[in-house]
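Please go over the structures that come below.
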Structure P
Amino acid sequence: METVLSKEIQEGLDAARVAGMRASSRLRIDLDGKIYPVHRMWKTGFAIAVEDAPHLRGLVDLYDGANHLFQCLIMANEEDAGEMLYEFKRATPVTDRAAFDYERAANAPVGLIEAPDAST
C-alpha cells in the first residue's frame, strides 16, 4: 500500500528534515570567505540547502568544525527535495606537511646528530 501525502504536508516534512540536518551537521564549505553549511556528504559529493547556496562551482575548502578536511573542485549536479547536490571533480585531503618527491626508506634516520665540539 502506498501512502499519498498532500503537497503541503510533504513540503513541511522536507523542511523539517532539512532543518534537522542543518542542526546536526558540523560540515561546512568555505568559498572565497563565505561559509555554507553542508547537510550531508558522501563519497562523490555533498548537499547544501537550496536557499543557502546558489549554483556553486569551482575550488572550495571543506571543514568539519575547525578541521580542514579537503580542498575540493566542485560543480552543481541537481536539486532534490530542498537540497542542492554537488559533485566532487577532485577532493584532495589536506595534510600538515608537504608531500615527498622521493621514496623515503622505512629505516631512514629521523635527524642528524653531530659529534660534540672538542673546543668546549
Structure Q
Amino acid sequence: MPTSFDARWQSITFSSLAMSEIMDNPVEGETPQARLKQLGMLSLLYTLHLANIPLTLTNITEKTGLTRGGAAEPIDQLVARGLLREGWAKNALGRGKAREFEISDTLFARLKQASSP
C-alpha cells in the first residue's frame, strides 16, 4: 500500500516529467506563455485524475473558472504533443457527447519508470 510519502514523491516526479516534456521541447511558433499554460493545465489534470474526477471540459471550467475556449486552448496543445488523449463520453445529462481526456499512457509509463528504485 502506497504511503503519503510515495504519493508526494510521485506527484513531484510527475511535475518534473511534465515540465521537462513541455518546457524542453517547444513547438515551433509556441510562446513561453503557452508552454506555462500547458504546464499548469497538465498539473490540474493530474490532480483531477488522482481525485477520480473525469477530465472533461465542463469539470475543468468548473474548477478553474476559465471559459471553455480558454480551457480548450492548452488542452488542444497537450493533445497535439501526445501528452493527453482525447475521446468522447456521454455528457452529464446522458443525452449528448462530451470531450473527455486521459493523460497518456506514455507519460504514466515514464512516471512509473522514474519512481521505481
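Only the coordinates and a few stated rules stand behind these numbers; no lab work does. Please read these numbers as outputs of a predicted model, since none were measured by experiment. Cβ atoms are built from the backbone, for glycine too; each structure is taken alone.
Please compute FRET efficiency 1/(1 + (r/R0)^6) of positions 66 and 82 (r between Cβ atoms, R0 = 25 Å, to 0.05) for structures P, Q and give me the label with the greatest value.
Values: P: 0.35; Q: 0.65.
The maximum falls on structure Q.
Quick check: -20000 is what I get for helix-only ellipticity at 222 nm (-39500 (n - 2.57) for each DSSP H run of 4 or more, over all residues; to 500), calculated from one of P, Q. Which structure matches?
Working: P: -5000; Q: -20000.
Going through each structure in turn, the value belongs to Q.
Volume of the Cα convex hull per residue in Å³ was computed and gave 119; which structure, P, Q, did it come from?
Values: P: 221; Q: 119.
Answer for the origin of the read-out: Q.
Given a value of 18 for relative contact order in percent (Cα under 8 Å, 6 or more apart), point me to the structure among P, Q it was derived from. Going label by label, the one that fits is P.
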